[in-house]
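None of the figures in this text is laboratory data; all of them are computed from the coordinates on show. Only a predicted model underlies this, so the values are computations on that prediction, with no experimental measurement involved. Cβ atoms are built from the backbone, for glycine too; each structure is taken alone.
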Structure P
């Protein structure tokens, strides 16, 4: 059958609707609209309520946009011809109610219906993140989400080093770094973002230099200050989530309390000799926080720092990578995260265990956010 005869046949077998009909059905939650034009075509505009999935990717990735095959779907191309073939493909995949938008994007625009200019990756970005773009759970939409994300790193040390490097490599657009310290020779055993040529320099400056060598497009916001109750809320405000790579309990309690008050997820990591811990405190109504596990600040002799207890140099790399994976999943809204759980790593014995965390009904996180006030950590003797 010739192309023309095939198109004529499809016009008889595929239901067509006007752009106005498609919009009305979308507004009543009865329709998903998919623009199947190529990436170059949609640069000039995309129907405001439409999702973009190019014709070449339709059969492979439609289930990520529309899981239920009984959900009505409309497909649109430039003029209404390619969408007929796209509709036929969806019907062959088992989608029971499929429409082609008559006249395509041209008719949609001429009808004065709302369009948007979609943000798109540059040619350079498409090459750089090509392995991400191949993953259906990421794709261009997810990569753009990473590009527009803001993540605050508490610490540019053993945990902050791998987190910063891998988030920069992944394309997270803005990285804030809080750390008042300078690079010392004893840091280099585990803090891989720094080098011997950075000794004596501020860690935030050293980290920025390493990030820029890896990915010059990342915006680095430096805070060479000590986090305390007077500046925590201001520092955390405006970030999508926080990565806690601090090495002391006072900072952990403070960042937890600030995240709970602001409703910002907190990806926590901790290390001790051969052991590591990772958890996500998602700041939700039913999600536990750090104080649900440790309601009281432990005495100094029970909470030695790395400088006092020591740590295997490669362990922060493993724990930091797990934190980075949590961050990416949270930003993309994919997979199962560690909210309500704590991952324990025993590197000496090659053991991984997953611990359940219960929410404490009397904890700080059970209170209304407006009622939470940041205080010097010493003022907290137990959960409130």
Structure Q
């Protein structure tokens, strides 16, 4: 009979642990971990819900296996506009959770902060919403699938002036995208013959717009151009406009598309008809791809209608999946970004591509008028600027 000594058990135990470690390493190699940083709590929580719904819909349609590897999502709550927390969470995802790709990012300050981790770790970072033009210059391993304010507002400013609007007053939230909106809309409007009579920057989390709206009214401008982030602010501002007697039949209300986002439309009275906005996506966009997307999204989300944030999550996952297919599952920064550059696909918003020079989205920009259609308010496209690149960056960005 074989005798089992203490030394034998120690040796056998070590061998078992070694075997387990090899097995765990193999399992890890067969998994691609994606860290999602979003404000799941706080005033911007609804934005995280929308982005996450887009992520979940894409994965439900395309599975969780790519190039023989399992996709694992790890979610982190940044709570709001908190760059310090965003950077800490990105670091945790890198060192503790061992993620391969960072994504999410509703707000610019958070995307900027996490970009430092992406650059240092050479980790791919897919930006699903944050819209300041310069974000992708912070890390050579980042790529954006949403939009930039410069991209939306440059063609809009030129269009507005050419349509006979002679003067405007600009109201923006006081952070990166708002600064871009103020700069690029104003410059394009002026270059096309319009005149900016004044401007104001408002606190990001502000929902009391009384004083700001009075200032705009007192300017006597023929139009008011507005940029606000998605969330509760657009509804609050539109309500204040109407309360102060500023309606589209008296003053041209112009804005970035958040102003008449599908969530905002639920809160607006018919008097808001006539507001004109510029955006890259609306659920009313007419295409087969969008009709299928809206139908699937509503079925998966208790008949809720998708918005720009949902499309950002959906297209972000499309980019990740298709890039990993091209790389055979390799997710290191150099390989991933090289494969993502120049990628093209048919999004629910229309044809899109990734500019190989800037790593930013190229897409159609739609000018829409808020009309009453079938008894409800709807954004109706009245002009399309095709294949618009971000004008806010030099074309030589790495």
Structure R
């Protein structure tokens, strides 16, 4: 029995219902042991029915899964278990945007209005025009969600989020909380609009464009906006704060960029490995993706962006946390939807990344998984 398994079992002598974790073997044995140990600690602190954790270091990968994908199922998650990654979808949207900047399809500072069509009105505020870079760096000044949504139900909570509503709300005299580009306020609505703009610029529906430019080139066969037939059986069931199970629900096209994706730990390892890569073919896009397009200093307000560490800069879809104490520069993204919390964090200059996810809403569980992932990156990053 490996060290992390012995530790877990010794900690749970009073609750021996814990199933043995599923651990995928890795050539980097230190990475395997560290991922399993950190995951076990986070799982104990989460209170969730299940946790998955995956790590990448210098191209090597490791995975561990704990608990049950559904209460009472007896099925421990493996690296191909599907789960909602929610707002981590924004990092994928940033990659799509980066690819379109690199090949000249769009400009990073293009006005949003350029890519929405003539039937859209995009007001200014304080003499500032809303640009694509404002949307991707959470500097749009727009509210968190599209205002005045109605019609959502338990089984279809996003039914009221339509492009028709977005068009009507954006056309109002002053839809902003502050002038674009002058502050940061977390806005899913801004990313809804970004996804539509990219789709229009690329001449294809958002899902098709994302698959063509990001998912297929990286071999991400488990990452998708809509579950395929048979996928539900291998998908984690989320749970609310009180432990009540939450249904798998439809993701409309409108939220594809902001939070619509499902993925697996296997695909997230490929995703992180690409971002941490050094190949010449991907260098131009990685440079664009990881660049600090907006820095914290001088911004007002800064809200809703520090849940995994104090934001120092915003990149294309990632929150940049500057080096401090024993931690290197890290790019992170959190996500939460339908009873699933997920987190991905990378140290791009050190070749290390970690993905972790739990299937129950819990403040303590969220904090446990974020702390475990951040500490693991710091521990594994070469000095």
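Calculating volume of the Cα convex hull per residue in Å³ for structures P, Q, R picks out P as the one with the greatest value. Here relative contact order in percent (Cα under 8 Å, 6 or more apart) was calculated and came to 17; which of the structures P, Q, R was it taken from? Answer by label: Q.
Taking Kirkwood radius over Cα pairs in Å, for residues 33-160 alone from the coordinates of each of P, Q, R, which one would give 16.1? It must be structure P, since only it matches. 1.00 is what came out when FRET efficiency 1/(1 + (r/R0)^6) of positions 89 and 257 (r between Cβ atoms, R0 = 25 Å, to 0.05) was calculated for one structure; which of P, Q, R is it? Derived from R, not from the others. If mean count of other Cβ atoms within 10 Å over residues 81-88 comes out at 21.5 when worked out from the coordinates, which of P, Q, R was used? Computing mean count of other Cβ atoms within 10 Å over residues 81-88 on every structure in P, Q, R gives 21.5 only for P.
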